[in-house]
Structure I
Amino acid sequence: MRSRDIVVIGASRGGFQGLKVLVSQLPADLPAALFIVLHIGRHASVLPELLTSWGPLAARYATHGEKVERGIILVAPPDRHLVLAEGRVWLNEGAKENFARPAADPLFRSAAMEYGARVVGVVMSGDLDDGAAGLANIRSQRGFTIVQDPDDCEAPSMPRAALGSCGADLLCVERELSRCILAAVGGMSATAGFEGTQMSRQVFEQEARIAVNGLSSIEALDEVGERSALTCPDCGGALWRIKDDHPMRYRCHTGHAFTGLSLEDGIASNSEEAVWSAIRAVHERVIFAKERQRWAERSGNADQIEIEQARIDEAQRLVELLREATKLAPSPAK
């Protein structure tokens, strides 16, 4: 029987209620340390107090440098990544991953690096694909993986991405999550490996170091990725496509990281912003042309009035085309 005593959980939209159900069913003598990342961004949260009130285990925000301890729930604080290394908990303000800080991937990746087969990784309800790469890291190190059934989620995108990335040892509905975690901690056998979970060891270790240090040097990225023509939707920096494709992911030299769906969402968002910026610029041409037309009217310059009207008509046609472009642009699935 394999001992598993590190449980890492990632959740976003729709995960709040699921966490309530989960912790209410866990035993007070849980023989594992439990770590939770919920996408709360910079916002103050009373999640630890609520988790404590909902179940028998004490929960609190993780503190930098504290030792990993069984029987306690540690929550990633607002705007801090939570990672595990050297038997301790570390917090950092590294670049966002999949537009989130805290994000599940840095926690999952560092747990897999530090504890290997002792880890139970859980992906719950949420948008986009945070946790997919990290869960693949856990499975590649022979940890145990649990995914909430997408059909049971308010936001099924994160679970679907996780399943597409590496599959799962257990797929379960919200009310069964605690039972599944207890089974995994108790030594339940993992299923046969998912095709694609044999990740490059070099890539895995380098990404795990980045998760712990919160930094991405150009030299380190050149080791694990290939420079891409794409740019980071967060900061505009160059992107490297990570050589290991399980799942497809990208990193920029300032530290931002994206799995495929998150990058698609970022590019789509930036494209829409660019179109609206163009609409604003063209609309200003209309405003200015109308002002010049009124000036021409006051001056009695008929030729200039016609010239400005032609400019107005052309600009208004362009605005309509740009507006149509915003309607046609597809949005990534969530």
Structure II
Amino acid sequence: MKRILLSTLAAGTLLLGAGATAQEKADDLPKTQLQVVGGLSNLTAYQNFEQPFWTKTIPELSGGQVTATIKGFNEMGLKGPEILRLIGQGVIPIGTATLAYFASDNPINEAIDLAGLAPDVKTAREITDAFAPVYQKFYAKNNIKVLGFSTYPAQVLFCNASITGLADIKGKKVRTSSRTTAEFVQALGGTSVTIAFGEVVPALQNGVVDCAITGSMSGYSAKWYEVSTHLYVLPINWNQQIHAANLDYWNKLDPKVQEFLQKNISVMTDRIWDAAAKETQEGYDCNTGAAACTQPVKGKMKLVEPTAEDRELLKKITAQTVVPKWAARCSAECVKDFNETIGKKLGVTAAKQS
């Protein structure tokens, strides 16, 4: 795998992205060619932001001095959980992936996206920003330079079964994409099932699972509305993305290129965050065929609004089950960092059991 990737990526840098600002003087930047490994190529974060950012915006802003090619990691035969390891090894100079993919590597990767922690995108961004310095320090020890964080739209329940609230998860098989969402489902009496994103449609169609959690717009892009009947619009988590570079590689880039890229990656991630709020609602509208949907194809799912009781139940499960289970598997330093940043902001305390 390493040999194949090295030959594929040898030309230069791998990045991710979408967005940008500030016209640079071409004379200030040395000629630099970048190769980029982005997120899932069939989702809007890649199509609307990462791909145009690297193939159009960066070349335009640099006067053609900095150019890039990009492919989604799925187009390169990668699954996702190996990306940060490949970045640390230098096989991927720069890449992007969902932080939850790396929960098994270290529970610190779950800290900003524990199920039920962020009921809206504003809170999700505040949590992420608060914990970012902790990630920067942690990943520097693993030869990784953190360039930024972005997010998918709200992660919600798509069900090919009747559902009116969280209580209906009891007895159902639910596809989850992280350990923390699995613990959330189990706390409700459901069964968590691990299935790759690309395999969810047949799984819902064939009854392998009754429900599946993903971003509202991600599910629409992947046509989950064709195999689901009910959309339960209670944000469970967000699936933040990490944008990172091999530290040795990054340090060898010209300082002017570093500054140029970092500044514009920050603009890109800001725009993805802004879009996440809009796309969360767009996903609700388009999966259910609401008049507000401007996409050419509209689903016919039933929109199920959460009750005040369900919102309280989500908070209760987060405080009594999700956070304690996470704290038990994360280090004492990790828990301390959580309490001093996220915990302080939300009024939530994680504690390791003696």
Structure III
Amino acid sequence: MKTLKKIDMHAHHFPRLTREEARLLDAQSGPWLRIDAGGDHGQIMQGAQPFRPVDRVLWDAHARLEDLDRQGVETQISCATPIMFGYGAERRVAADWCARMNDHALGFASADPSRLKVLAQVPLQDLELACLEATRATRAGHVGVQIGNHLGDRDMDDEQLVAFLTHCAHEGIPVLVHPWDMMGDGRMRKWMLPWLVAMPAETQLSMLSLILSGALERIPASLKICFAHGGGAFAFLLGRVDNAWRQRDIVRENCPKLPSSYVDRFYVDSAVFDHGSLRLLTEVHGANRILLGSDYPFPLGEARIRTLIEEADVLSDFDRCGMLSGNAEQFFSLSSELTEA
């Protein structure tokens, strides 16, 4: 029996940055890694402030490969932890930082380039520098770019972000959009509500800003763009958006077509953790536009990578294989290889 390899396309890494290196981005609150004496655990730091406890697989590529072996995942595509973006820095500082982080990422992947792939980060606050780094990094070996879903109060329909996406379309650079710097933090101080409520809302906001602004009419259809965490709340609330477009001219002012007609412009990952949610994704986006994504190795990620897709009884064998690897191979232009099982 032949089975497609498993490609997890949404995972994160964090290099072994020192406090001194972090000061190259921000003297007071630059991100760095404090590793405990035993070497297996640590803390992501923002200056002197702890941000998140982490384990060795976040920074140690060999430990990561051992864990992927245990999980039965052949290939993983990893990207920066969003705290590394550097969007608030001066543009030249951010450009140098992104280039440095991208070189670190390639160093991480060098442990086994056939199994570990990486996405680049870019200084999104400067269009020219972001385009230059996206092109440089992908030519150096990155398989695409990861961007945050907004720049302050500028959403995905901002002309600078639209121009960057257009550059990626022309260059054939796949884009993963990841929510970050979530809205409403003052009202969400407990129970991880920024991650549970605001993060899905941020992703839906990004997708709708591209649709309702008419930006997708200007961005080439060749753009490969994927939204993390199953597209957040987008699939569940799309019917509400279509209804509003039909009823209110203010909604369709800049959007010439029914919002749901743009769904085939987007890919989403499978990080939804529920069979009913995965069924909805297949109904809204189509099984061929869903990619295995785990959000590894963070606690809100899929504990056993690929389990949701493998156990989903609504999927045909063809669709299951596509979600596990074939869709990612197409999206990232990876070679298609079959392994004997």
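Values quoted throughout were computed directly from the atomic coordinates according to the rules given, and no laboratory measurement underlies them. Everything numeric in this text was worked out from a predicted model, so none of it was measured. Cβ atoms are built from the backbone, for glycine too; each structure is taken alone.
A few remarks follow.
- semi-axes √(5λ) of the Cα gyration tensor in Å, for residues 183-278 alone derived as 30, 18, 12 - corresponding label from I, II, III: I
- Each of structures I, II, III was scored by Rg/Rh (Cα atoms, Kirkwood Rh); the highest score is held by I.
- At a computed 14.5 (mean count of other Cβ atoms within 10 Å over residues 239-246), which of I, II, III: III
- Parent structure of the calculated result 12.9, given that mean count of other Cβ atoms within 10 Å over residues 39-46 is the read-out and I, II, III the choices: I
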